[in-house]
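What follows is calculated from the coordinates using simple rules that are stated; it is not laboratory data. Here the structure is a predicted model, which means the values were calculated and not measured. Cβ atoms are built from the backbone, for glycine too; each structure is taken alone.
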Structure I
Amino acid sequence: MRRIFQLLGTRWKACLVIFALLLLQAWCDLSLPGYTSDIVDVGIQMGGIESTVPDTVRADTLQALEWLMPQADAEQADAAFTPADENGLRTLTVTDKEERAALEDLFSTPDMVLYGMAAGQGEADAAGLDAAVQTVNGLPAQLQTAAGQMQAAAAAGMDPGAAMQSANLPENLLESLLTYDGSEEATRALVQGFLSQAMTQMDQETLDMMGSQAMMLVKLEYEAQGIAQKVQMHYLLFKGAQMLGMTLLLAACAICVGFLASRASAGIGRDLRQSVFKKVVSFSHAETDRFSTASLITRSTNDIQQIQMVCVIMLRMVFYAPILGIGGIIRVAHTGSSLSWIIALAVVALLCVMGVLVSIAMPKFKIMQKKVDQLNLVSREILTGIMPIRAFSREKFEEQRFDGVNKDLMQTQLFTNRAMAGMMPFMTVIMNGTTLLIVWFGAKAMDLGTMQVGDIIAFITYTMQIVMSFLMLTMVAIMLPRAGVAADRVFEVLETEPSIHDPDEATAARVKNHTWNGRVEFDHVSFRYPGGDTDALEDISFTAEPGQTTAIIGATGCGKSTLLNLIPRFFDATEGQVRIDGVDVREMPQAELRSLLGYVPQKGVLFSGTIDSNLKFGGPQITDETARKAAEIAQATEFIEAKPEGYQSPIAQGGTNVSGGQKQRLSIARAIAKNPKVYLFDDSFSALDFKTDVALRRALKKETGDATVIIVAQRISTVLHANQILVLDEGRIVGKGTHAQLMESCPTYQEIARSQLSQKELGLGGE
């Protein structure tokens, strides 16, 4: 995982923008349940009434409400409304939030009481409200009558309690009634005493259930004014517009996040492929053999694809899931609900499932990537060697071999896929079980009046958001191990230091302006392959002069190609020095060294494109004229011009649409077109017939001029006229000289010559 975050760090600007967008997206996502709750609870159930203070109120209703308030509160409430208009309506003038909140506290209890009185008239409606208003506004007269009765009874020597009982008033109001003088202050005091007595007889549960009745009174008032439906539709449309705007903003954020995440991950994949390719190109044969070609291909394609895919998921999910989950928990906590334990239970269950799945799947993902390597290796071997497979009738054997590694990979993939597939049923059970618990216990809370329908809907939504956030993290946790393995494999390549590297800048600067002639010198050179027990080359010393041809001949496996590969630094000498014009090749930048060389490998390699593009492979400085001259020297003009498209004829991948001899001649022409100081031919004439071989070498002798030519060959006829012939045997030089000299002094050369040439040919002199 550390590697993945390291890669994401290279795109930190995009990550910051994505994080900000995810915060905005989460805020929108978490706000939607609140809007749903408001629409259900306020918009539908409460008719769009949000406050216990009506925006417009009839003068009689306001008067009745003020009778139910203490004197100071009544004065404050009266000052908050305009004088009555011609229709008897008073309009709220308070706009400050704090002042409005204070007014809501003042109106809550009077609204409840007045609504209760309206409901006591029968079904709560506008008519019931009018009756309740008349009753309250008639309190002064009613109280004066009751007080008169009790005062008269007391004056007549009767028991005032009997009069109190007949008036149906609380006992603690007796003294106030006996001293009642009919003033406004005395009336409010009696009313407040009555309300206090009534409130003390109610339990908290009843009071909580009556809390919503304050706003229901406002709804009745609006019905009496004939504007209830208008108020409700205005609220629903306003909240709906807010919800729609929030949804559109959520969608815009999601689209932007998807675009930026895809762009960032694609950039990471591009940079990784570029880095891996650049690193692999710098590898010597030792590093290439260590990883194998099949593994390097897998790491450059499948592994980087895995990394790219998980980067997208991490940017879209891993960052978003914690924000959504924590935000949902905070929203639920703010609700003050007693159902929070359900969320804790669901989270614990999710963590347990996630832990089990990760512990099972992670080791298998590591194994699976290795099996992909093995499958690629076998596939490449079969496709590359299809001709000898057919020649030896080994199709069935290779089919079985491929089927074996294919089934092995399939079994591992089945295990991991089953583990991931098993995740969904568990997640479904957890989500459905959580919903069931919320509905069950939420219904009980709603029955008790402690929760409303909208609150339950919002709670379920928040809970699902929390569960979904952990679900997203679980999915990522399943995918991360495989991506982590892939990242480790890719970084293993990137962190591998090539055994062959350029010298430091100071050393390279010393040869920057050097004049190159192409003189190649081996000074007591020995070489041993990495991990080898013995030297492949031992104490090799010779000099190849410009304008001369140096040939290397010997038995198969004696080290001829290895010796040649030391010059372009495909390998570095274990001991001794390889010098060009007196400069150790290890002190030369590789690019500068190889710019001096024209290399033709033992097995000709052509690249997909055209004949012309392959001839100009040596650099942009090669012109059409140069390419055609090189083709003429390499004896390739005849078959090129015989093709309908000539030099623009297509070349398939690997040069499979040309013969071995044609491929070899094009490889030679490619080296000639570069016009190097040193020509390196690694048994490059083996696929040519004798006539073409002789003609090519004659033309090459004229063209090379002052260049150094080093030829590795198996045939005596190829090296017969070389200025210097080196005879190798088991990694050592056992003979050095011209053909004539070696025929006299070197038994190994004599043996090779007699096996290839007739006695008559052996007696021939120079050309």
Structure II
Amino acid sequence: MAYLGQPPFQEFTSVPTKDSFTGDGSTTTFDLANDVVRGAENALEVFVNNVRQEPGSGKAFTLGVDGSNNYRRITFTAAPASSAAIYVINDKTNLSAIAPINTDFNGAELVLDADGDTTLHASTDDIIDLRIAGADVLKFAQSSGDAIIKNATDAKDLIFQQADGNKLFEINDGNFVGVGGNATAPGEIRIFEDTDNGSNYSGFKAAASTTSSVAYQLPAADGSSGTHLTTDGSGVLSWTASVSLANDTNNRVITGTGSGLNGEANLTFDGSTLAVTGAITGSGDLTLQDDLILDSDAAVLSFGEDNEIALTHVADTGLLLTDSGGTPTLQFHDANESISSDGTDLTLAAGADINLTATTDINIPSNVGLTFGNDGEKIEGDGTDLTIAGNNINLTATADVVIPANVGITFGTGEKIEGDSTDLTITSGAKINLTATSDVHLPNNVGIVFGDAAEKIEGDGTDLTIAGNNIKLTAATDVIIPTNVGLHFTDANEKIESDGTDLTINAGADINLTATTDINVPSGVGLTFGNDGEKIEGDGTDLTIAGNNINLTAVADVVIPNNVGIQFGGASEKIEGDGTDLVISANNLTVDAAADITLDAAGNDLNFAAGGTTVLTITNSSSDVIVKPIVDTKDLIFQQRDGTEVMRIEDGAYMSLAAMAVNPEVALSDGANVAWNVLTSPVAKVTLAGNRNLSAASGGVAGQFVSLLVIQDGTGSRTLTPNAVYEFTGDVAPTLTTTANKGDLFVFRYNGSKYLEVGRNLNLTLS
């Protein structure tokens, strides 16, 4: 079956259960044997002495949880009377619902618990929210294929616990991850080996007992071979070179601190610094394990047998590389990689690449460019704009070429490509030409939109969807559709298809023809519905409509010409009009309406006849309705279906009732001023929750008897001050009973101006 919107849920339930109780005049709560699924109190059928009770707050009963927090307890507003028979039908026991496949909740919440405060929902596109106790606690999302799990509330932690509540793992808002720790063992992180090799692991484990918390801060770099980690005493780790002391056969200079050993007067050691007074000369290599400091503002390092290469310290500025030949060169690895200067230009030479690995910007002055070959290929900025010049500019990135959001690529003027991190916009002053030599591929479920999403072409890898208000095909000749390939409208239920012989038009619902003139069907060719048993066909003279039932569902009139009738079988059963009167001929005439039957007589009289004799008329007289028997000395009798007489209007101008006329009791609304409409509520009661005034009654009819029951609430001692329209015995208003939950009953007769007390009954017990 096709559905407009999402398919309905399928519900399954067990056979309804019945619970029976007996009232004792005081008990108001009764627990059922089975849960009421979803707390659906409106599904319960509750009967007291075979009278069904209305559910809901302020009504006969409500549904709530029992002592085990199950929806099984019904609570009556008033305790059922002693020995009252109570039974409850529960048809929502063990109800379950199966949602149809591919149900679209469209952002609606999936309720998981009985009180409706634990749910799954997607209030934001592509984000699933888990709500517990009425508040969102966890969100599930994705970013570029990555799964994202995050807290719904800021400054909260994500905690994993065992069944006993012991904390196993914690992702803390303070930017750290915590691992367990319980009464028997400290927290531990384990990193397992390749499972092909076994199940061994390397772990980090906290001490069983510590005097204080400490966080070890790792160094920023990975250190060098042979270095080791050291701490500053506060948990900050750094790489430190290892110290190795070993004896060998070489001569050694032994010194001491203070007045200790002193091999040479110009060689001293104070425990941290080895100092040499005078020059150091040697014929071999000088190896230092740490810094070489030249403590002079004009220190010079000379290189070569004739000292032709010199590196001179320029105080507070830098180092000066000089060459007696005039072109100092600093080489790296070999002569193919060097930095040299001729006094004007600085040249960087490389046998292959020159790699710049700055951690921040590489700054080039304004109007100074990078040329490639000559000035015809150049990158240069003027402090505002960056210009890239060349014949062809080829970008050969191995990954993305990233352009910031809202920064575009312009082509001349009026032609631009720009993205805002969500949408890519291609702007053209005229056409946008795609000159692919093969297909232009669009990903599945990505479409081409014209104007907005209402006009769109999109494919999912199988089907191509064209959406729009009107879709216009402007072929110069035929639009050809292959044999046995149809045009679907919404789905396969609405389809036009040909097999080369027959043209088939399928519709899941209506097929609407909106021709502006006639739709012509040839003579002897009919419209069949299902099979030839249901058919409309004309022979050029008569139109024949065949079928089991023929239903006319016109939204306006079905017009039949004057003196042309509708026959049923033969002329004895016929409906025909002559432009003035409508005649219905039949043996028995049955009028069966699913709703109202309206008789509208412009002559003001509705006449009911038996055997040609009028026996009853209903007449309009100045909008008053007059019902009267037409045969003299006859009565108007009202009976029940079984023929039992209920009421009779006698020809002698009086009415008789077979039983007493009863007015139901109505509870008036409590308030500072109690209002009473005696026409609609002649028998009334009011429960006083404070000291009140009784307003003048409305709607009274002279000669009418009315009664009012005044009830004290659970506190009692409430007063009721009546309006002067109420006249009490002895012209003195009575003093109400003050006992809680007791009642006082008053009966009045209205004389057209005042309500005269005709009786009272005080201090009544009401239950």
Structure III
Amino acid sequence: MTTVTNLGFPRIGARRELKRALERHWRGVDDIATLQATAASLRRRHWQLQVEAGVDVPPSNDFSLYDQVLDTAFLFDAIPARYRALAEREPLSAYFAMARGLQRDGLDLHALEMTKWFDTNYHYLVPELRAGQTFALRGDKPLAEFREALALGITTRPVLLGPVSFLLLSKTVDGSNALDLLEALLPAYVALIGQLAAAGAAWLQLDEPLLVQDLDDATRAAFARAYSVLGAAPATRPRLLLATYFGALDDNLALAAGLPVDGLHVDLVHGAEQLDAVLKALPPERVLSAGLVNGRNVWRTQLDHALILARYARTDRGPDRLWLAPSCSLLHCPVDLDQEKKLDGELRSWLAFARQKLQELRLLADVLDGRTPVDEGLEASRVALEARRSSPRVHDAAVAARLATLTPADAQRPGRYPQRRLAQHAALQLPLLPTTTIGSFPQTPDVRQARARYRSGSLPLADYEDFLQQQITRCVGEQEAIGLDVLVHGEFERNDMVEYFGEQLAGFAFTGHGWVQSYGSRCVKPPVIFGDVSRPHPMTVRWSQYAQSLTRKPMKGMLTGPVTVLQWSFVRDDQPRDVTCRQIALALRDEVSDLESAGIGIIQVDEPAIREGLPLRRAQWRGYLDWAVEAFRITTGGVRDATQIHTHMCYSEFNDIIDSVAAMDADVISIETSRSRMELLDAFVRFHYPNEIGPGVYDIHSPRIPDPAEMVALLRRALLVLKPEQVWVNPDCGLKTRGWAETRAALEGLVHAARVLRAEQADACVA
């Protein structure tokens, strides 16, 4: 009979139980035992939910207290020296210090770098490695969680990030080649595999997502070497499932199919075209795990199409060597649609969350095995899909007409940057090394409480707006007292940088509990883009205009860019993504125009997701970058030369897309550089980036407060390679997750650092 399996399940819980437990622990409210008890309860609940949904073999070791890549580094003792002493005394404290940094008892530990997990909005911690690195098993997390499930009567398949992907997703701090460490790493993997075999694990899932990207010969050789070791002695080890996802294997198919493993998982959602080639290449005795249900969106599966693929694969593999699975881990999906009590019935019928996706797989397997008649089983899916296709809510003729009138001129500023720079500097009169923030200020419990009361109806609109005005007034006053040069209103009215805009745009819908993990305890609730997008009314003008009325200093208008709105939403799958992105761009263009008309002379259009959206194969980059850059320029193309356009990008590598970043033609770009110690600035330097840059000097994803001397040192490093007139001084990102005390202290240090460097520049000019 056909097996239903799963590659991974959301960790945070249907009601974000893990988020709350982590934050209580970090605040010192709950001890380690309480945190671990919550984690164990969630694992138990999730295993049981998967079994009830019809999964024959659920995963284990897919649960993490922060991040699966960090888990792997910790498991194999890849712990940088600065955390080593703490790890020996307090392992969990060291684990969280690697993720978040730590200031305590004389310790001042920087966090590891953080970056995007392939082309998703999930962030992983980047392990730090060096030449001569040693590895050893530290702890027994995969083994313990396998045994934990077994004690509940559930046989799981442990999941582990594969050795080649682990090394290449890491960073070497000394410039060495990470693959040179493979021989040192493999014995630790072998030791773990032996322990799992002894515990009774029948299968082990090794995730190697790098196999869907372009690989050089050295990486291909590393895969061959790694799996010649891990795949040895098949009679004494668990069978190995090699898991690939997020795309097709393409030119890596022969490599993957030739490795000595017992099964191969392929993504047939983002690479359906590869099925025939996979079946031909994969030896007949091997299991095919077919990723038929999209693990990255919330739409119901077109089950008729999935059934065609499943039947074709079954004809080749037979029932015993075909597994049905999601395309990838369900980490990127909300947990359970049944919690959505307020979502309208029509829209709800179009959706499927993690639990429902597993039920779809069960239904497919039952139809395939003849347990459920085809027409009876698939009728509900067919009805829902037809209703969505024909719904008048989905298509807007006015939006289509406006798109049709777009011309290249709509994506152009009137003047070139040198001309605009003169106009902006004359209008703004800013000092050298101007200081600003990225946009948001602390969303304190009283802010979140007031928003919740307003949404529930217990706080009248007038009272809520009075509250927001008070928060903005305080925020502007704090910024003026600190001495910042360009101010923001603080974004207290915004629940999320994408959700806030989606709530005011046509074509968007919102869930009550559609949370997904972004990193650690940080969760986002992506909007659902189900129809054509337009802007019925201004979205931000009132609050920016009010904030500007409180100060003579320039006030930045704050918007989220079209690509980021697209990437951080669950996007409709019935039209090309670029069409939806242009619709969003036109809606935001109207907002930019209204901000400018309201007297806002600086407008920031954040695009942190530009790099994230990059296709995994280089051959597809140009097409994506062309329309992504165009969408940004459509958004900003209608303003006067004197209006300064900023953008912000965080936790991205820019080396290979720097020409496209420059093509966006923002007057000022701010980027994350504090965790990388200004390394991410190198791309802009080598490219001779012509416009202005704000390299972040304050890591806002960590609770530690940087010493002013530390920020001075970072700025000096930046000024070694950039002209002083190019440089802005700002944090890495928005401040909504921080508290007021740490924010104030850090920003005072930031302003001090800018003043120190201004004085140094003045002295240098005199000399």
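Quick check on the output: 53.5 is mean projected area of the Cα convex hull in nm², derived from one of I, II, III. Which one produced it?
Details: I: 53.5; II: 79.9; III: 32.3.
Only structure I yields this read-out.
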(message) To test your reading of the models, identify which of I, II, III gives -21000 for helix-only ellipticity at 222 nm (-39500 (n - 2.57) for each DSSP H run of 4 or more, over all residues; to 500) when calculated.
(response) I
(message) Among I, II, III, considering only mean count of other Cβ atoms within 10 Å over residues 549-556, which has the greatest calculated value?
(response) I
